[in-house]
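Structures are listed in the sections that come next.
Bear in mind these aren't lab numbers, they're just calculated from the coordinates by the rules spelled out. Note that the structure is a prediction, hence the values are computed from the model and not measured. Cβ atoms are built from the backbone, for glycine too; each structure is taken alone.
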Structure 1
Amino acid sequence: MNITACYRSLSPSVRSRIAERHGLAGKEAERLPERLSDADYLRKLREHMDEAEQAWMDHFTFVVGSGVWGGRDLGKREGARFLPSVSLRVALLRLRQKGLVYAVRSAGGQLGHLCPEEVRRAWFCLRWKEKQTSRPIPDVQAEQLAGGGLYHDLFQFLVLIHQQSPRLTQDGRLYKRTAQKWNAELEMETEALNHTPWTPNGEGDDQPSALKLVWDLARDWELVEVVEDRLVLREAVVREWLHISERIAQRRLYDWVKRRLLQDDPGKEAWWWVLEEKGRDWTPVDGGENPLPHGEKPNRSLIRRWLRTLQVMGWVDLGRKENRSYWRWSSCSPFAAPLVETPDKGFVKPDFEVLIPFTFPLAERWRLAQFADYVGGDRMLTYLLTVDSVRRGRTQGMSTGEILSELKRISAAPLPDNVRIGVSQWADQAGRITFHNCILLECQDERLADELEQHPEIGPRLQKRIGPTVFRVAGMELAQLQELLDGQGYPFLPGLVEETEQIWWRLPPSPSLGSTGRRFSDRAMREDAHLVDTYPEINEAVPGIQHLPRMWTSGLRAYHRTTVLDMVRKAAKWDLEMMATWEGAEPVRFFPQQVDNVGGQWLIRGQNRRGEEEHWKLEELSAVQILIPDELSG
């Protein structure tokens, strides 16, 4: 969940108190999310953080990641200095007071905590000391350049649904033959998607990985839906997707894939951030990773699998120099320098091939796909004009003139004469007669209209001639009229042609969304959880601590054994530190965890200030005191 959503989900009074911690008030308070996302600002905050607060920030950034932490403290920390549990709870509350961490309560009532992504990312940049100081590695030979990847395959998947509206099995899958045929239309290699959420689940799963991926994405973004037993497009949503820029589209796709790959292990998010900081130039695949300041060391085998997956999705190039493999972000990735704007022009060849750049706007490419078949490509995509594809364009409501105009707009050079003539003839062959939704029958010319009007069987079924080439037809006569035309050798377009202004993909996107693609932004907050909308008070770290007798916390004193036993149990319950003395010995500080009667003697078990396990005999304690943090002493 992002910092702005977290902060603004709180009530104005809670936001006001958090903003006051940063010296902000009024309208300035609304700028707090921006401040907390800035590494330089966090650097200033860090100067006033204690060790426990910094430990929590490391924990959320390098261990928890995009997940929710449900523990009371940090758990076992190998090689780290011991921090008392109560100090950690106080520190967590202070981070909530500063708006760096937010409490989340699940539907079942469990309390957890999360740190917004922008805050984690800023802390990562602050803590990740090593900068990009290495020199570019020369003479690396590119072996596998990123292709169209997921950007292309999602588009092609939507085109196939638009053209076929496939019937689904009872369990909501594509039939095996259709799945195999459609998978052949996709560019992503199945092998590179092994060990991902889209790997087939056993022998009974006949849906290829690439197909499962694009379907998962389309369903998650609500681009498709099932109507009765068919898979169809949600046209308004697809229209919005077609009208966002290539750069924004790639960013949205990358964010979605990253979230899905980290879904079961969000603590590895920092490993991704290391990759995102690197790779502007060729980088070794199997070495040279910057060590993380905290958390688990990156697994090189997993990193290699990630890079291979990112390569087939269009965001990573792979290369080699001598016997070493390298990688870099591709020109289509969200982390490469912005692409040089390329003209939205292609080429129409005399062999009826249409070539367009892979950055061609999706909305323009969608129009081309209505009357041309995709046959492959990499940096340049190839479409083929055929009799069937042009006929399909006509059934989609495109006139012969509109198809030719679209080809002229695409081509950087004049249309070859044979293409212009061939497309015109194919469009005419598709049907010399067109039915409109009114219902109107439209003929190609007046001669044909006269011929039909004078035909002894066809003429009586034409209601009225309302123009030189147009007749009105009664709806109840349509089926019989089409059968009669077919039997008499008059070809016509099947179905009813929609009015141009009603064809969904011709319409502009919703003006409220523009081209930002906000609908397709990442949505990480679970629906079964909500943020806790209260300003935390420090005494929440130890509920009920105000009821402790003041004498127990104000100094070392001798007590009756039953009182000492009660004090030890209270301290163990609340994870509080104690101080005790033995006769002739210096005071010792420890954290009691439990007290048991062993052979008639009370034995205290706990940890010393180094986190080491120790035990003490209660009867030997001459004076005791419960120690509480300064914030709780008031």
Structure 2
Amino acid sequence: MSTIKLLIDPITRIEGHLALYAEVDAATRAVSTAKTTAMMFRGFEVFLRGRSPEDAIAITSRSCGVCGAAHANASTRACDAAAGMTPLPMGNVLRNLAYAMTDYTYDHPLILNMLEGPDYSELIVSKLTPSVWQTGQQTPAKYSSIHGYRTIADIMRDLNPIQGRIWQLTVKYQRIAREAGVLIYGRHAHPATLIPGGISTDITNLASLLQEYYARLSLLTAWVKFVWAIWQDLYEFFRDHVSTPDGQPYALTQGKTHDPPVMLAGGWSDDPEVYSNIYDEAGGDWVKMYSLLDKAYNARWEKPGFAIGHEIYSPNPTEIQLGYLEFADSSFYEDWVKANVAPPYGWLKTDPLGRELAYGTDLYKYHMWNRTTIPKPGAINFAEKYTWDAEPRLLLKDGKIAPIETGPISQLWLNTLHATKVEVDNHKAWESNGSQLKVYLPGGTVNPDLPPGTAEELVITWNLPKYSTTMERLLARAVHLALVVSLAWANLLYAFKLINAGKIQTSRPWSYGKWPSFSYSFGWWQVPRGNCMHWLVQQNGRLANYQYEAPTTPNVSPTNNRCTDPWKGQCAGPFEMSVRNSKVTEEVPPDQWTGLDLVRAIRSFDPCLACAVHFEAKGEGGRVYNVIEKVIWNACSL
């Protein structure tokens, strides 16, 4: 048996720097070993200590030039909870409207069409899998009435970078989406208007602001119909016409993650009334308001929770986070527990409601409220430590420990299992029944750049898949894009209702430095790459500890030995698991393999390693390998 060893460094068309080392059986084309290395150190947690809690909104936003609003929103929710204060209904609506545009409607198409799309373009498909290209030329596009393409090959041709029309339109419409969000945020990628308990957007001309938003939303609604139709056609093509070397449908098996799946979602789009009312119910008491967080999170217009397979383990973030732990077995950090480095306030053993962290086990010191970030640089050694990404794991109430996957597919997964619907006035945004989800997009959305079919009403049906695979993740992103735009319409209608009722104020009375003597909290907010999670502990208006995870953190987690059955042999992040469960389909000799299927699997998550302070190990001493038979320094050349 011959083993091909691949080092793809860097993986391009992602945010940040990520390398992949893989070993592939040349005969079966199956991957036997997969390791991802993130050579970046963030370190924001170190210099946040001692600052005012509200500063974290602006500072953590600077983690990344793309998902700055993601961190700012998660941090804002953590600050809301620690201050015991939430916005008035119009404040919640404006927060939702801005985020729908600056991150989701801007980012999802960019990810699909410009970062992941080239992997399915004529340039790459015709070169590395010519039989697939030939089949695409002969396969009619099912959704031609919406996107206008006659065959699958026509779609692939317009996914060619720079020259392809899909690529070019994506450049145009990501700008329009950001314009809509900046009307409220003031700027992007780092919002200037998010504050604890509200939003500081100038509402002097609110009606005009919403009119400008509406004009862009109408164009973007036609655009997302176009994008969804393209990716629905590509998904069905790879499901029905493309197979792996062992004869399995490409879309249903390639790049599979865990079995059973482990899906985490935070939800987003706070219900304007429910999130506002928990402040009144709590009477300004932050502990009382913490007890109402699950009510507010579950009222979100996209739903939170952790699912194992097709069952919800828990829909309640305050309960889930009791077991949310982070280890440093395989990552370049000092184990703060073994070093007995407690946070300044000592080891927290319970949440604000008195419930035991880690369910009373000795692992409570690995909870995020107890974490201390202690960098420990070293050489890459796959038998020991090999990445700057830590190892999030979820301790369950029965003592089992699970890995974690998050992303658009996890959000649709939880939405579907909640079996509910979201409707404002006569606009039904989406509904689900436990196994199927439907998204409703309005008609009348004329866009001169796009086929007439994009002006019609559209109902999109998404069936809950058995597993998370490469193509399932791509399809989920396209469906989620449509769902977000439908929620933008729902929020806009709600804004009109509030204006008609004279309820245009946005924020609670708040001043800089207004904090309890001691409080601690968390904020979760679902973003394009997954669940963005922030944990905050403050004393007398100063941060005693601040820990947060970028959305990619659970997905790019390295392998460790913490998991229990049924994940004992799958105790790696979804990136590594998806590569392990991929097979090479390139129609070239093994010594010419580029790793296309492997980077397709990783790119389908839309990695973001740029949520970091750059700390790069350079030189031959920075990496330890036995034999590398093929080094691919630039995967973008595929």
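Of note:
- Ranking 1, 2 by distance in nm of label points 7 Å out along Cα→Cβ at positions 303 and 383, the structure that comes out highest: 2
- Of structures 1, 2, the largest value of mean count of other Cβ atoms within 10 Å over residues 95-102 belongs to 2.
- At a computed 15.0 (mean count of other Cβ atoms within 10 Å over residues 175-182), which of 1, 2: 1
- Looking across 1, 2, the calculation of relative contact order in percent (Cα under 8 Å, 6 or more apart) that yields 14 traces back to 1.
- Entry that produces 20, 56, 23, 1 once P(r) over Cα pairs in 20 Å bins from 0, in percent is calculated, selected from 1, 2: 2
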